[in-house]
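*Asks:* These are the structures, in structure tokens.
No lab work stands behind these numbers, since they all come straight from the coordinates. Here the structure is a predicted model, which means the values were calculated and not measured. Cβ atoms are built from the backbone, for glycine too; each structure is taken alone.
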Structure P
Amino acid sequence: MSYLIGIDAGSTSCKAIACDHSGRFLATAMQPTITHYRENGWSELDSDELWNAVAVCIQNLVKQLDGEACDGLAVASMGAAGVLLDEQDCQVYPIISWFDTRTDKIAERWKETYGAEDVYRITGINPNSVAGITKVQWIKEQYPEMFNKAHRWLQIQDFISYKLTGEAKISYTNACRTMVFDLNKRDWSEELLATAGIPRHLLSETVRPGEVIGNISSDTERITGLKAGTPVFAGGIDYVCGAFATGIIDAGQMLDSTGTSEQILVITDKPQVDPKSMNQNFTSVTHVVNDKYYMMGMIVASGGIFEWFKREFKCESFDELVKEAMQQPIGANGCMMLPHFCGRYTLGIDATSRGAFVGLTTATKRGDIVRALLEGLCYEMLGILEEIQKISHTEIHSIYAIGGAAKSDFWLQMKADVTGLTVKSKYVPEAAALGAAMLAGLGAGIYKNPADAVGRVQHPEKIYMPNEEKHKKYRKIYEALNKNLYKALAGFNKEIAEVQSYLK
């Protein structure tokens, strides 16, 4: 029996799965991702520690499947984090974590010197401190003597693949997160690299996800036990590989991934890089299959609001709270919530926006507040998906829900009723790693195409059809009240933020 390997090199842990061609897990392994938090608030990773974690995961898989043959391997990874290596393949500076904001002044400088609109037009990204190019610029400016030793600049996906094969090739989807990848040319932007002052020879060759990178080297076989000559294929960003594993491969499909935050990802045929829409703060970059693209928005606080509510008000479990919300009518007896507990990210970034419950009276029950919380998150999602449809001229015809919300039938039915769209819930274990394994299967010729891969790798699915009568009620509340809630509170919230800043 042969198998496929998918690696997920994530911010919290490195995971590896071995699966058969139908996606059935044969072996799994996990090692923690060690993040070093500095006193000044910086966060970094050591490239050797990261590689060792991945190598141990592969070792464990090979031991569990002793004697079986591997058809191929691909890597899914966190985005916007990279490492500079010298000619001996030693790091010249630690990996700056993707969420480390020490580079925010460099991001602002991009807006002033090159222009945010031009960056967005080329890359689909608003200049920001997460972008990989800002991190390598920071090293160059702060530690020029270290930067001058650099022979390669590798993102996490091509770093792991390079350690496996000795070949430096990067997937389009990972290259996108650097902010120097031209979406239309599907190659590095010479213009942006020149502006950054970063020579192209440091960067890996860009390749399509699923394309062969190289083969496991004899050195890697000694370290991992995986047979030399095993092919390694280009993977992608973790959550985009997860979308593939969930079955989201065609324009008009939407992924709604709800955890602490909520990511809303819609597949499109073309990149949406018109500067007229950049202030809405969507990311528009390449998908891992079918040469498609995706637009992504985010609700910064989603499941995190539930966690806050339970913690601070000493409430029962999530299920008990939802049970109380189910007893209340649509509209929560006039109670509404604005879910900007961590500011507003999509539909116009606004760090001063605050969360709010409005419409409360002495008759308001806890169930009303919980129902308003759920409805407020659904309305926020509706606003994001409608704006994506407007900008991209893509009709969204289905929503695939994964994450915490996928465990609540009531919440998923509400999403269907609020949006008027069919919602499908899939339980896809280790979706990022599985999506990477499926990309390896595509590259190895096991699957004819992405649709064949999705058809053969099946998972349990629930379908929630919208109730037309309830949809009309939700729509009326949305149009008459919810659409105006952010605008009504925006000025006041800005004043709150100003007062809080000088009272500190």
Structure Q
Amino acid sequence: MIRLVECVPNFSEGRRKEVIDQILAEITSIPSVTLLDREMDPDHNRAVVTFVCPPEDAVEACFRGIKKASELIDMTTHHGEHPRMGATDVCPFIPISDYSEAEAVELAHQLGKRVGEELNIPVYLYETAATRPERQNLADVRKGEYEGLIEAIENDPDRKPDYGPAKMNLKSGATAIGVRFPLVAYNVYLDTNRISIARKIANAVRFLRGGYRFAKAMGFMISERNCTQVSMNLVKYPQTPVFRVFETIKSEAARYGVNVLSSEIVGLVPQQALFDVADFYLQLENFTAEQVLEEKMRRAGVGGGGAKAEEVKNFYEEVASKSPTPGGGSVAAAAGTMGAALDAMVCRLTIGKKKYKEVEADMERLRDQAEILRVQLQQMIVKDGQAFDGLIAARRLPKDFENEIEARNKAVFEATKTAAAVPLETAKLSKQVMVLAKEIAEKGNVNSISDAGVAALMAKAAIEGAIYNVKINLSGFEDKGFVDHMSKECRELSESSDILAAQIKGIVESKF
């Protein structure tokens, strides 16, 4: 089963794309990271970034982003509509797959300790990770914002941070790190420039003022559009759905002779939240996601068209060309991608069949995990080529003088480690494809059993091919400790996948 955590760091920069690009480059330098979304809001002067990765890489990925933000964002000159207290304002962990909130809290503590000690930034833990009840609510943690916290952090014992110095980092501010449920960031625009009205309407839906249990809301002036906005976080959308707060805002606005101009989703939104909106307004009977055309096509593995076919053709042609990239590492990742796609296909060919009703929930879970793996492995196709190109670029650095030789050697050293780490990550992801294939072969539609078998074969080939690329990149590498560690991981992956392959073969062939 895939262990995944979602990370949604919010950075206090919504106007300079080049700054966010540099922060994202640091985060995605971790091979296992899959960037899902980035949103920049110039009025709020804030960026919301969403990515997923295995828990063991989440702290490092977040730390790299926070560190880069501390270098590029100066809070002494920051202005924006959204409440904020630091360059990295908040950084929540959201358990996604086979990972508990309790385990995610450990990640929050690990990240908080590193940020506090290594970057000298005060850190407050919030929501599920809070160390005291009064810090569960982010609004309470952020009270006074950057400017107010400068004095409070030193003089008020209740504002002492969980990690880091009890003194404001003037350039980087403070950071809140937490664990939470997937939320919907939702804004509603009003055709009035009277901020007092927007705030009254926000209070009508805000839990702390008697509104909905899982709604946090504030009223803002949006100067660029000469209107106001009710900005919300719906922290548990099943209990406080989007349509309910929207209807309440419309009703409250009408009391003041104000109309709703529009609304927007910030960042990613769970699919079910939108289905609930459609169900409510259309008063649908017995509606399911299977009735959505695109969703039905996605689940059935249908799609593509000429553009995608051309992309596949181009990939094959690039592999066949004299260019060293894409090479064996990318092809290994492509094999793993195909294995994950077949896993997802067999799940979809099982879901909805009466004969397999008892395992439908398992198949839906396995399908979603296979889709995540498919996206991650598809990204590894590109990352492998980038890692190799980086190594070649390092080797071509000038080496005429002593300082150039030193710089080149350091660059080659780091690039070699990356070139070995990327295919190792491909092998790890591909093993997860095999783990899914085993359960799918056991429980899935017997008419598609051969597809489950081929999924495992493709994944096994991906593992062995990726391991070849790890080994060739480590050939002659001087860091014996790193070589021994990577070799051990390769050996364990190869041996454990051998066992899996034999088990899956037995299951598949027993059903012919």
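*Asks:* If relative contact order in percent (Cα under 8 Å, 6 or more apart) computes to 16, which of P, Q did it come from?
*Replies:* Details: P: 16; Q: 11.
The read-out comes from structure P.
*Asks:* Sticking with this one: Hey, percent of Cα pairs over 16 Å apart, for residues 177-216 alone derived from one of P, Q reads 40; which structure?
*Replies:* Corresponding structure: P.
*Asks:* Which one of P, Q has mean count of other Cβ atoms within 10 Å over residues 433-440, as calculated from the coordinates, equal to 32.6? Working shown, then result.
*Replies:* Numbers: P: 32.6; Q: 26.5.
Among P, Q, the structure yielding 32.6 for mean count of other Cβ atoms within 10 Å over residues 433-440 is P.
*Asks:* Which one of P, Q has helix-only ellipticity at 222 nm (-39500 (n - 2.57) for each DSSP H run of 4 or more, over all residues; to 500), as calculated from the coordinates, equal to -11500?
*Replies:* P
*Asks:* Kindly point out which one of P, Q the value 56 was derived from, the read-out being percent of Cα pairs over 30 Å apart.
*Replies:* Details: P: 49; Q: 56.
Comparing all candidates, it corresponds to Q.
*Asks:* If semi-axes √(5λ) of the Cα gyration tensor in Å, for residues 201-248 alone is calculated from each of P, Q, which structure is the one that comes out at 24, 16, 9?
*Replies:* P
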